[in-house]
1. With relative contact order in percent (Cα under 8 Å, 6 or more apart) as the yardstick, tell me which of I, II scores highest.
2. Compare FRET efficiency 1/(1 + (r/R0)^6) of positions 64 and 248 (r between Cβ atoms, R0 = 35 Å, to 0.05) across structures I, II and report the one with the greatest value.
3. 1.9 is what came out when distance in nm of label points 7 Å out along Cα→Cβ at positions 184 and 216 was calculated for one structure; which of I, II is it?
4. If you work out FRET efficiency 1/(1 + (r/R0)^6) of positions 40 and 240 (r between Cβ atoms, R0 = 41 Å, to 0.05) for I, II, which one comes out largest?
5. For mean count of other Cβ atoms within 10 Å over residues 120-127, the calculated result is 25.2, so let me know which of I, II that is.
6. Assign the value -10500, calculated as helix-only ellipticity at 222 nm (-39500 (n - 2.57) for each DSSP H run of 4 or more, over all residues; to 500), to the correct structure from I, II.
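Read-outs throughout are calculated quantities, based only on the coordinates presented, and are distinct from any laboratory measurement. These figures come from a predicted structure and were not determined experimentally. Cβ atoms are built from the backbone, for glycine too; each structure is taken alone.
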Structure I
Amino acid sequence: MHRRHALAAAASLIAAPTLRAQTAWPSQPVKLLVAFPAGGPTDITMRVLADNAAKLIGQTVVIENKPGAGGTLPAQQLQQSKPDGYTLAQIPLGAFRLPYTTKITWDPVQDISYILGITGYAFGIVVPADGPLKQWSDFVAYAKAHPGKLAYGSTGVLTSPHLTMEDIAQRLGLALNHIPYKGSADLMQSLLGGQLMAAADSTGFAPHVASGKLRVLNTWGEQRLAKFPDVPTLKELGIPLVQASPYGLGGPKGMEPALVQRIHDAFKQAMEAPSHVEALAKYDQLLMPMDPAQYTRFAEDTFRREKVLVDKLGLAKPS
């Protein structure tokens with residue numbers, strides 16, 4: 001009996017540092033990697049989320065922008081980070097496509113700790129209001145009459161706007177000229193400056209539409225957006241596609257479940273705060289909460305679906 005008590009006491013002493021480390025989180029600032037540049041819709045809403053979370057956890061949440069590479073740089077940086085809860089990352093859908101298009105040494109399902117699903121995007125195609133493309137039929141007609149000449153921009157190679165546009169083009173037999181950008185701010189500058197005929201992006205373009213500089217040709221949700229009630233969805237135009245590109249928070253592989261849950265609980269409360277909900281609403285985004293188990297299943301399912309899309313578009317890396 002005395003031996004059993006001694007073993008139990010020893011075990012509790014061994015476990016105590018780990019338990020105290022989890023209980024003490026956070027004892028220092030938390031770094032949150034964002035996949036897109038400062039000033040764009042994702043950066044703006046993630047900063048509101050970070051500020052809300054900081055107030056709840058009593059530590060600064062520092063945003064670090066990692067644009068480029070189709071939004072996959074934060075997920076890649078997690079592979080070199082400690083699973084201590086002090087490095088978190090936004091995980092866009094592009095991370096699930098990466099192994100099919102690029103040679104990498106890590107697995108986006110197995111090598112990320114999935115913490116919290118947050119939201120998704122409302123996408124659409126916009127064109128200069130004073131340009132020749134007044135409606136979607138004009139876009140299609142121009143692209144067919146001038147193969148490879150219709151230059152459109154997106155927020156990067158293999159992002160959801162890029163792949164969805166290529167899917168649309170393949171379905172309609174169009175040859176488009178894709179110009180990738182690191183984020184929405186640069187993309188909008190080029191479109192407004194006349195370097196592009198169209199852009200595929202989230203609805204951060206809304207202020208330019210309101211000011212009369214841009215025109216929306218279609219949106220990509222299940223239903224029309226309240227902000228653009230006269231703009232048809234892809235489905236209404238005979239293209240059976242819906243794209244919301246959900247994203248959330250992940251951490252490095254190997255995080256303790258109790259730590260994952262602690263971070264989930266804090267950031268879920270932060271994302272449900274009115275200030276974050278209102279920030280999302282400016283870009284027609286809705287909360288899409290997923291707990292760690294749900295988000296992990298989403299990652300597994302999305303990984304399988306993205307392979308089908310990448311193969312269909314002929315974008316898979318050479319074997």
Structure II
Amino acid sequence: MIKIEHMSKSYGPYPAVIDISFEVLKGEIVGFLGPNGAGKTTTMRVVTGFTPPTEGDVTVGGYDVVSHSLDVRRHIGYLPETVPLYLDMTVTDYLTYMGEIRGMNKSWVKERLPKVIDMVKLGEYRNTLVGRLSKGYRQRVGISQAILHEPDVLVMDEPTIGIDPIQVVETRELISNLGEEHTLLLSSHILPEVSAICKRVLVINDGRIVADDKPDDLSEKLQHAERIEISVRGAEAPAFINAMRDISDVIDARSDQRVSIVQRAEREDFLPFIVDARPNAQATETIAKTIINNGWGLTNLTPLPMTLEEIFLQLTTEENLGE
């Protein structure tokens with residue numbers, strides 16, 4: 001549905017996006033991940049027809065964003081980072097107005113509006129002035145205007161920024177549900193958000209795409225060590241760590257600092273550790289034998305993938321970009 005080929009965008013002499021190419025297929029939910037200033041918003045503005053590319057080709061639903069801009073906008077629902085709301089209009093009046101300027105006839109708006117309001121759970125606020133809504137509910141109004149005209153593609157720029165934690169959870173759930181019916185491109189620098197919603201991740205840094213894959217596959221490709229979570233009974237921490245470090249395929253071993261003191265107390269004599277082993281060395285069997293030979297009780301041995309945060313940091317450091 002979205003196809004970008006060798007697209008660059010500059011503001012005067014300053015490049016914001018540099019020769020990027022990617023495609024979002026129909027029905028995909030793709031996370032566009034990168035630090036602030038990486039080029040996410042600029043790319044989305046080009047995709048939605050807000051600004052033309054400096055170089056390259058961008059199409060949505062087969063329509064070029066420059067030569068067929070109006071056709072592209074009919075296919076797209078756009079939620080910008082700062083939603084353009086009319087604060088002195090009620091929710092119903094605002095959405096009716098947005099439907100009309102998008103070319104929806106009155107009967108279509110009348111039929112569609114109650115469904116959208118119910119979908120985003122704005123029913124009790126339908127006659128409330130937008131200016132009196134909380135930031136989270138204003139965001140729901142923004143999502144409503146993006147989906148009102150039943151677009152094929154949804155483009156959302158930082159959809160949960162600045163709203164409270166409860167609203168964040170509810171908004172993520174709403175976006176996940178929308179992803180079942182739309183092609184969705186979601187930008188964020190909030191890692192749990194992308195991990196919770198998206199099946200595929202594009203990582204952009206300094207205007208360039210540095211990764212395009214599923215989070216789990218990125219983890220497998222970038223992980224330089226197999227990380228293993230282990231819990232044992234009857235072992236002293238120094239003795240266990242030294243025993244692990246004596247194994248040739250083990251790179252390092254340490255106490256698991258993710259587990260709080262309270263959690264450790266609740267586990268009584270169960271101690272949690274993290275062991276890093278050489279990838280593809282099948283060290284888990286040797287680790288298990290070592291634990292048993294020392295007379296310790298093995299209660300957990302689980303390989304851990306890299307977190308999305310670790311992937312992100314590895315991809316967006318200058319060292320890993322080859323600079």
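1. Once relative contact order in percent (Cα under 8 Å, 6 or more apart) is worked out for each structure, I has the highest.
2. Comparing I, II, the top value of FRET efficiency 1/(1 + (r/R0)^6) of positions 64 and 248 (r between Cβ atoms, R0 = 35 Å, to 0.05) belongs to I.
3. The read-out was computed on structure II.
4. Structure I comes out on top.
5. This value belongs to structure I.
6. II
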